[in-house]
Structures are given as structure tokens and as C-alpha cells.
1. Which one of P, Q has relative contact order in percent (Cα under 8 Å, 6 or more apart), as calculated from the coordinates, equal to 14?
2. log10 I(q)/I(0) by the Debye sum over Cα atoms at q = 0.08, 0.09, 0.19 Å⁻¹, for residues 125-284 alone computed as -0.28, -0.35, -1.19: which structure among P, Q?
3. Where does the value 33, 30, 19 come from, among P, Q, when semi-axes √(5λ) of the Cα gyration tensor in Å is the thing being computed?
4. From P, Q, which structure was helix-only ellipticity at 222 nm (-39500 (n - 2.57) for each DSSP H run of 4 or more, over all residues; to 500) = -24500 calculated on?
5. 2.9 is what came out when distance in nm of label points 7 Å out along Cα→Cβ at positions 141 and 189 was calculated for one structure; which of P, Q is it?
6. Tell me which structure, out of P, Q, gives 3.1 once distance in nm of label points 7 Å out along Cα→Cβ at positions 101 and 205 is calculated.
7. A value of 4, 14, 11, 12, 16, 21, 16, 6, 1 was computed for P(r) over Cα pairs in 5 Å bins from 0, in percent, for residues 53-108 alone; which of P, Q is the source structure?
8. Computing FRET efficiency 1/(1 + (r/R0)^6) of positions 133 and 213 (r between Cβ atoms, R0 = 25 Å, to 0.05) gives 0.55 for which of P, Q?
Structure P
Amino acid sequence: MDYASIQVEHIFRKTKGDKYIWLVVIFLSIISMLAVYSSTGSLAFKYQGGNMEYYFMKQVMMILFGLLLMYLAHKINYTYYLRISQLLLYLSIPLLAFTLFSGVEINDARRWLTIPVVNVSFQTSDLAKLALIMYLARVLAKNQGNIKDFKQGFLPVMLPPMLVCGLIAPSNLSTASILFATCLLLMFIGRVNMKYIAIMAGAGILLLGLIIVVAMNTSFHARVDTWGSRMQDFFGHGQEAYQVQQSKIAIANGGFFGVGPGNSSQRNFLPSPYSDFIYAIIIEEYGFIGALLLIVLYLFFLLRCIKLFTKSPGAFGAFLAVGLSFSMVVQALINMAVVVHLLPTTGVTLPMVSMGGTSLWFTSLAIGIILSVSRNVEQEVEQNEGRKT
């Protein structure tokens, strides 16, 4: 056995947590590499002189670094994330505000912030999403004794989501909506009074209306126009979006078994076939079988996290696992629904599959935190079994 094999075997022995979740991650990573390699041909000819391996190798490196982050995150006791959640939230809020007014603008939306010196851009909403779910899990776990009380139980979990989602919404309404829905779910399973949850939902709708009114009279009006045109296209009152047309063609080409890996024709016509519409390329090349496999992987991942929720001895770990997994899986299902034209175009990517850098890394961190909870649950079970014997 060579040195590399010994090192790999050593890493596997050191890797803890739900093995099924690790397996889902490996499958998604393989699908991502295959789909990105197939969908970046036009990009390679446009920017890299036809070097088809460039974006493939870049995605491989991104995934490997993401797996490293996941591994490191899962080695840390999940209670550590309880201690830093408040700090991360307080850091995220000013970053979101700065991004909203001074971030990098792409397609009339300011979502990106560039880190000086290293020149790396990231979506501040990715950090805020992780921080808010961690913080909400912390507050819900801490306040279980008086969770039915309006002042002590409800207000501490209402104000941060309203503020964070309100800052994200003008530039990224879909992400804000997913995050807000995740917060409502956490409040529900955290035993917050249903009357208060209804108040929260109503306040969210009012906040969205206020954002639209303000945006219409400021420099953000282009985003409202974009939302309106997408809704018109979806409900048939406008011309069907070009990417939706091309996506439907890709799905029709795929049929039941697909046209085979690397044989997609729509990758040359679909805008962003490597990110927002990568699911269309997967359906075209792997057919209904590939489409169904991906759905099953995400739902199985969610199922394992729900099982983790039922087994976790601590409330914080339980809320953390459900919140992070729900946010990721709902994003995936929304992306798929957009591709098959069940929802209007949103711009959200397919987690762990779409080509990306920092977004993939934040998702990897989230899964690593879930695996940290799983690792500690396993240790708790082993200790209990040891006491019985």
C-alpha cells in the first residue's frame, strides 16, 4: 500500500458524522464536476481559447477546498458555533448594508463584496444566511423556558430575521424569501406561539410591500421592474423568457434516458448553463433518470437531517441541523422548479452542483456544521451504550 493510500485511509478513519450525508455530498460533487465540464464549453472558447479543462479543473479545486472546509467544520464541536453565532450576525448586518449601497453591481443587483488585497468576491447574503440560522437556533434553544412569552420569547427571534431579510431582499428577493421561510419553520418547531408566527409572516409581507414602494422611487427601481417582468413572463402575460424556452428544449431532448454525458446541444444556447440552469443540462444529458436521482439525493439529505433532529440531545444542535438543511434543500427544489417552469425565474443556484466558489464554500461549511452535530450525536449514543454495558 503506497503513502497516498495510507493517508486517504487515515482521513476516512478520522471522518465522523452521518456516513449517508457524506455519501450524498460525494454524489453531488461528482455530478457537479461532470455537469460543469459539459456546460462550460462556450465559456472556455470565449475566455480561455478553447481550453475545456480550465473550468473543470477550477471546479474540482473549488470542490476539494469545500470538502476540506466541510471536514474541518465537522471536527469542531457544534457548541462552538453557538458561541460565535452572535458575533457573525453582528458582522453580517453592516456587511449587508454596505453591499446594498456600495457592492459590486451585476444585472442591476448589488450582491457581491470584494475583499481587498486577496481580490476575492463573495455574496454577503451567504454569510448572513449561515449566521442568522445559527443565531436563531441559539436564541430558540436558550429561550425554550419562556418561548410562549411575547417579549422574552418572540421579540428576540423576530427582529433579526426582519432586519437581515429586509437588507437582502432589494438585491436578492429569492434568497431573502428562502431565509425568511426557514426562520418561520425554526420558530414553528421551536414552539413559538402560532399567533406570533402569523404576526411575523404578516410583518414580512408588509416589509416586502414597503421595500417595493421605496425601491420604485429610488435607484433600486430596476430590480422591481425585473421582478415584475419575470412574473408577467411566468403567468403568460409577456413574452416567455429566452432561458425558459431553451430550458424546455433541453428537457424535451433529454427524454427518459438522456442524450449521454457531454452530448448536450442546449449548453450552447442556454444563458448560464453552468449555474442557474445547470439542472436543464443534467436533464438533457441524463434524462428523467438523472433528474429524479438529483431530487432523491436532496430529499434523502433532508430526511437524514430530520432524523438527526429527532436524535439530538441538545435543542441548539437539533434546530441547527433542520435550519441549515431546510434552507439548502428548498433552494435546490426552487432552482429545479424554475428550470421546469413551475416557478418564475429566481436566479438561485443549485447547491453543491452549480459552478461557483464562495457560494459552494459557504454551503460546504453549512453541511460541515450539520455533520458536527451528527458526530456529537454519535458520540452521545456510543457513551449511552457504554453505560448500559
Structure Q
Amino acid sequence: MAALLLPAMRIFKVPVIINRLCMLLLFSAVSVNAQPYVVSTEINISNGDWYPLPEEDMKAAAVDTALAELTKGGLFSIIESSKANKLDLDISLIGPAETAKLTIQVKLKGQPTYVSTASISVRGMGFQGIYNAFEHIGLVAAQRLNDKTEALLVRPSSGPHDKIAANNKELQAQYDEAQRLKRQYKYKSSRILFEQVAAASGKGSERLSALAKDELRYGLTVFEAKQWMVAMGSSANPSAIATSIQKSENLYRQILAENSDSLIRTQEAQAALDNLSVSRNALKNVLRAQTLMAASSVRMMIQQQYMMTGECPNKKEVSRYISDMQTDVTIKSVINSPEETRYSFTEDKSGNPFSLSCANQRISVIN
């Protein structure tokens, strides 16, 4: 099954560059203040005439996820009212493009305003997919704001208003270290360094700053999306495969929304989403076949018991039969009516439900 689900992918070998100076800079940058920044929140939704979800669901998915992530690391603390510090969360809905965007701004007294955004395309998605997409932009926007604040404000080696001065050797080493960390899947540490390189100013910093900004917009996202595709193909666990598909799909939909001005990136993201759709359908077919095999085994067992006793077995009896069979099936309920006895089960590996009916001297699979 793993071979069936892995989309074609080219793998490149890249050199690893280690720079001890930048590692020290990274470790100093991520030492968060002992006291969190206390902020109050303001939430706004601008939608035009397009509502992909009810307003309360959009807030629950995007805003609640973002606030949980912002406070998890101890960088921010939320209170009901603060005259000094504000945290604005704005959900923007773009109907023609079927795109959702979350913008988070943190306004701290005496500090610059830090802004992070995350966008995602929800075109062609159902309710659960859209809800998951809103959770995704809440998580990503919050992670970006945490890391930007940590990179540019929580830095004991320089003042909060200072920008990293251009120094080609040191800046190049810092950029290379960020790339190395990315390739080790240390996305938070990598993003912090990219934020610092992106903030560099002065003659000679333009190229590296532009490259770092593009990593924050695209490079980190597409690398993580490909990582999840590889994880999907190397797993035999249906639940893990489904999780990998969803995470990779959300990241590629994020790329579509955040790189709509690039034809090549749009085409690559659409091609990846096509591969993921094929993988998702293949997984559904495999899980469906697995569920039907389990249903057939349980049906034969109940049929044998019915032929021996002339009665539809009760829930306790069916549970005992299933235990004796050592099958990955759990019985959920038994409903008796004058016409039939209906058994509801769950196939444990896939989580898929199925039902059996005992009626007219026959045991039948319902779904």
C-alpha cells in the first residue's frame, strides 16, 4: 500500500554547511523572556458576501487555534483588556478566489508592530476540509508571528529597534545555517534565522534578504509539504497516511494562495494536489476493501451461530465471538426491532463503520 500511495518525486543531495557562530546566535535568539507579553485581543472578519463557514466556526477554527499556539510557548499571555498591548486577528475572505487569509498584528508599547499572515485556497473543499484549512492558517500565522517576534524582539545581543547590519560573510553563514536547519526539519529554528536575515539592511544585504523572504513565503512551506508526502509513502498505517495527506494538501493549498502571482509555483502546487487526490482515493479504496473483508468475516461468524441456535445473537454473544476470532473489529450497538436485529461495528485499523442485519434467516452486510 505504501508503494501505491507515494507520488513520483525527485530527490536531490545537497551539501551541509555548519556554522558554530550562527548556532550560538540561534540559541540566544530563542531564549524567550521570563515574563510573557500581556496582550488583549480584537477579532475582525471581512468577507464581502462569501461565507465558506458560519462565523462561529471560522473563529473557532482559525482564531482559537492561533491563540492556543501564540500562548503555548510562553511568549504571549492573553487578557480581556490591555491599554498598552494589542493583538489584532483579522480573517479576510476573498470570494472570487475562494481564499481565506488570517492576519495577526501584535502592537506592543514602545515596540514596532509585528505582522504575520497565512492564506489558503479552499476551492472545491467540503465543510470538514474548509474547517481544517482554517485551523491550518490559524496555526501557521501564529507560528510565524511567534518566530518573527522571537527573531526580531527577543534578542539579548541587540536592541529591539536594531536591524542586523549587512556583513556578507556573517549574513551568508546565517542564511546557510537556516537552510541546514530546514533540511533537518527544524522549521522553527530555521524560520527564526530566516527572519533575521530578511530583516538585514545596508549595502550588500539585498540579495540574501530577498532570498530569506522568499524562504519564509515559499521555500519552507514547499519543503515541509514534500516531507509529508515522503512520510505518506513510507508508512503502512492508514491513519498516519491520512494525516500526512491532509497536512501536505493544506501546505500546497497555502502555496497556491500565497504564490498566486507565480505561474510555475501555481502549476507545481496544482500537480502536487493532483497526486495527493489520487493518493487519497487510493487510500479510501484500500480502507474500503479492508472494511468489507472484516464485515464478511463477522457476517460468516454470526451466520454460523444463527444456524446453530436459530436466533440472532445478542451484543454480549457477538462481543465474545469477535474476541475469539481475534479480529480488529469493535461492536458499537445492537438494535432489535420486529423486522430485524441490526448490528453496528467499527473496523479498528481504518476506523470505518459497517453494519450487519439479521433477518429472515439471513445475515446481510448493510454498508
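Every read-out reported here was derived from the displayed coordinates using simple, explicitly stated rules and does not represent laboratory data. Quick caveat, the model's predicted, so the values are computed rather than measured. Cβ atoms are built from the backbone, for glycine too; each structure is taken alone.
1. Working: P: 25; Q: 14.
Working through the options, I get structure Q.
2. Values: P: -0.37, -0.46, -1.08; Q: -0.28, -0.35, -1.19.
It was calculated from structure Q.
3. Working: P: 33, 30, 19; Q: 50, 24, 19.
The read-out comes from structure P.
4. Values: P: -24500; Q: -16500.
The read-out was computed on structure P.
5. Working: P: 1.3; Q: 2.9.
Structure Q accounts for this read-out.
6. Numbers: P: 3.1; Q: 2.6.
The read-out comes from structure P.
7. On the way: P: 4, 14, 11, 12, 16, 21, 16, 6, 1; Q: 4, 15, 25, 24, 15, 10, 5, 1.
Source structure: P.
8. Among P, Q, the structure yielding 0.55 for FRET efficiency 1/(1 + (r/R0)^6) of positions 133 and 213 (r between Cβ atoms, R0 = 25 Å, to 0.05) is Q.
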